[in-house]
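Asks: Structures are listed in the sections that come next.
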Structure 1
Amino acid sequence: LSLPTETREVLGEGVEGRVAGRLVRVGGKGFVAAGMADAERALLTAAVPAGALTVALAVDGTFAGLVLMRDALRPDVAGTLARLRTLGVTRIVLATGDRRDVALAITQSLGLDEIAADLVPEDKIALVRREKQRAPVMMVGDGVNDAPALVAADLGIAMGAKGAAASAEASDVILLRDSLDGLVEAMAIGQRSRRIALQSVTVGIGLSGMGMVAAALGYLPPVQGALLQEAIDVAVILNALRALRPG
């Protein structure tokens with residue numbers, strides 16, 4: 001096969017280039033139709049099975065065909081979303097560049113709060129900014145088109161095992177396993193660590209305050225007070241080390 005030349009990518013839309021001297025466009029119907037005559041564009045309206053993804057192909061402005069693909073949910077998605085809600089996630093929104101009928105067919109059993117489809121990268125950024133007006137936003141993605149939204153979110157998480165390098169570079173956290181279970185595990189670890197840290201700080205300050213009051217009233221001599229403070233510090237450190245053990 002001849003290697004393509006003069007290639008150009010339109011983010012979220014498609015790619016074009018010359019192969020053996022012929023202009024080839026591959027991508028969404030709108031992107032491919034832009035370089036076609038009206039008579040050829042009519043061919044793009046061919047019936048597509050419900051839930052199927054469509055990739056259009058044109059050569060020198062002539063319709064060449066449609067490639068139909070069908071996405072499947074990761075087997076762990078439903079359970080992961082349920083566990084996320086138990087960890088305090090109150091709103092889950094799907095942001096996808098796929099057609100709305102495709103997104104609905106795939107996710108109808110997940111109980112999502114909103115499905116935003118037919119999105120280009122700029123739309124995903126706008127969606128993240130809108131959701132940030134409600135509450136802090138965590139964005140999970142694995143594609144090139146997700147990278148800008150990962151940056152815009154309060155916390156960007158990339159699926160690093162099979163995801164695009166651009167999304168990994170734009171994220172705050174990279175999940176090295178190709179499974180959403182790691183997201184739940186990371187949230188659980190973070191919440192437990194924060195809980196232990198707050199507990200250690202609160203108990204440490206409380207005991208130190210009680211010691212200072214006792215010393216000020218003359219009930220605690222300086223030497224005993226110093227030893228007590230050291231004991232409090234050691235107890236707080238040992239309590240904080242609980243975060244290193246599995247919860």
Structure 2
Amino acid sequence: QRFFKAVPLPAGTTFRSRTEDLGGFNVAGPKSRELLQRLTNDDLSNEAFPFMRSRQITVAGVDVVALRVSFTGDLGWELHCHAADQVELYRALLKAGAEVGAGPVGSRALMSLRVEKGYGSWSREYSPEYWPQEVKLDRLIKTDKQFLNREAYLAVAEKPARDELIMLSVAAKDADATGGEPIFLPDGTPIGQVSSGAYGYFVEQSLAMGYVKAGTAKAGDKVTVAILGRPHDAV
């Protein structure tokens with residue numbers, strides 16, 4: 001809310017927090033389209049509902065704002081509805097989910113999936129302290145358009161990255177990195193630290209995302225990650 005109160009809004013635009021009014025769910029996975037299509041007459045095909053688009057649709061008789069996004073890295077939708085309809089929608093999703101072998105998941109499962117996909121998280125991988133080119137998001141910025149703080153971005157756009165966000169496969173068996181673990185070169189030189197970590201159940205590897213000083217390690221280079229005080233090889 002502080003952001004919207006601090007910046008000028010376009011003419012004719014107002015801002016009101018609806019945190020207490022709305023609830024939401026994320027339906028994700030390879031069968032998420034099949035699950036939701038059982039509950040709606042709206043077309044959820046890729047052609048009718050592309051990635052990163054939003055629409056107002058009806059799911060199980062409940063009006064929702066649907067966003068074609070997923071933090072798991074798989075096919076998925078976010079569904080936002082009135083708080084009074086949340087229980088009704090949840091029950092419908094559980095029933096339809098049971099028919100396709102789906103069910104509720106917890107935050108640790110979500111963390112594992114998004115790390116495996118290489119999706120960064122706000123306050124871990126993404127923050128105002130890092131430039132877009134340091135988090136590999138500069139490809140999404142269209143400088144031929146006007147946007148908030150455009151001039152500030154242009155001032156650093158051509159500067160070389162100070163740090164680099166990397167993904168590591170860690171030779172860890174007893175414990176995975178979770179964030180904050182130091183990253184070293186093989187000779188013991190510290191070059192960065194882990195921002196997120198989890199076990200990737202699809203690739204069957206312990207994974208970590210983290211920042212290292214620009215130019216100190218490239219894809220395929222061996223490094224060391226200290227987990228619970230013990231060094232673990234990583235690449």
Structure 3
Amino acid sequence: MKKGLVIDIGNTRSKAAVFEDGKMLSTVLVFFPSQPESLIDLIELYKPSHSIVVSVSNLPDTLVTFLNQHSQLFILTQTATFPFTSEYATPQTLGMDRAAGVSGAMQLFAQQHCLVIDAGTCVTFDFVTKEGIYMGGAISPGLNMRLKAMHTFTQKLPDVAFEFPKNHIGNSTTTSMLSGAYFGLLGEINETISRYEDQFGIIQVVLCGGDAVLFDKRTKKSIFASPDLVLHGLFKILQLNAT
């Protein structure tokens with residue numbers, strides 16, 4: 001198996017790309033899973049023999065049928081073979097997007113301690129040792145979830161859409177909520193990195209996810225931003241599982 005179509009279906013966006021021998025051939029296509037025909041140009045241009053899908057929700061039957069018609073489809077589940085060994089106590093509950101992100105980090109930074117931070121609807125922290133042992137991590141509310149929770153669980157706080165705060169000192173209720181959500185999460189990211197460094201020494205921090213651009217230049221530590229990390233990890237997993 002040389003060419004593979006990899007698809008990452010998240011809570012807010014879905015991405016697809018074609019890889020060959022570990023390298024991305026195509027640009028990343030953002031598409032709607034309910035409209036699989038939007039993938040046809042990508043498939044006809046590169047003719048991948050295999051495909052792999054990871055999804056945080058149930059896959060549309062139309063997408064599964066479409067991919068089976070045009071490739072040998074592998075749907076990523078906990079029974080797959082991964083490039084790491086796991087010490088996660090409940091592997092049956094591990095999100096496969098997290099597993100793919102860790103796999104991608106191992107491709108980019110072989111034999112290094114890696115902390116993967118995926119800033120999306122939720123923010124996940126996942127750690128894999130230089131020996132290839134996945135240890136687990138943390139799951140925390142993302143920016144919009146923090147704002148939505150403040151509105152939902154109080155009587156008077158407004159429903160605020162995220163925009164980048166101009167100052168850490170909010171001078172209104174809305175700007176105070178924005179400051180609390182953003183700088184609170186930024187502080188959490190910095191503190192989490194410090195805790196892993198205290199325990200493991202030198203680590204490589206890899207940042208991905210839809211909100212990664214909001215944090216990659218603003219942390220106290222050096223971070224490698226890789227918006228397509230999960231896609232790279234998916235191709236590695238496909239290589240290990242393709243028949």
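Computed from the coordinates by the stated procedures, all read-outs in this text should not be read as laboratory data. Because the structure is a prediction, the values reported are computed rather than measured. Cβ atoms are built from the backbone, for glycine too; each structure is taken alone.
Asks: Which one of 1, 2, 3 has helix-only ellipticity at 222 nm (-39500 (n - 2.57) for each DSSP H run of 4 or more, over all residues; to 500), as calculated from the coordinates, equal to -13500?
Replies: Working: 1: -13500; 2: -5000; 3: -10500.
The correct label is 1.
Asks: Compute relative contact order in percent (Cα under 8 Å, 6 or more apart) for each of 1, 2, 3 and report the one that scores greatest.
Replies: On the way: 1: 10; 2: 14; 3: 21.
Biggest value here belongs to 3.
Asks: Given structures 1, 2, 3, which gives the highest value for distance in nm of label points 7 Å out along Cα→Cβ at positions 31 and 207?
Replies: Largest value of distance in nm of label points 7 Å out along Cα→Cβ at positions 31 and 207: 1.
Asks: Identify the structure, out of 1, 2, 3, from whose coordinates mean count of other Cβ atoms within 10 Å over residues 7-14 was calculated to give 7.0. List each step's numbers first, then the result.
Replies: Working: 1: 14.9; 2: 7.0; 3: 18.9.
Traced to structure 2.
Asks: Consider the structures 1, 2, 3: one of them gives -0.73, -0.91, -1.20 for log10 I(q)/I(0) by the Debye sum over Cα atoms at q = 0.14, 0.17, 0.22 Å⁻¹, for residues 71-198 alone as calculated from the coordinates. Say which.
Replies: Here the read-out was taken from 3.
Asks: State the single structure among 1, 2, 3 that was used to calculate Rg and Dmax of the Cα atoms in Å, giving 27.2, 97.
Replies: Values: 1: 27.2, 97; 2: 21.1, 62; 3: 18.9, 59.
This figure was derived from 1.
Asks: Let me ask you something else. Quick check on the output: 1.6 is distance in nm of label points 7 Å out along Cα→Cβ at positions 95 and 159, derived from one of 1, 2, 3. Which one produced it?
Replies: On the way: 1: 1.6; 2: 5.7; 3: 2.3.
The structure behind it is 1.
Asks: Work out which structure the value 33, 13, 7 belongs to, where semi-axes √(5λ) of the Cα gyration tensor in Å, for residues 111-182 alone was derived from one of 1, 2, 3.
Replies: The value was obtained from structure 3.
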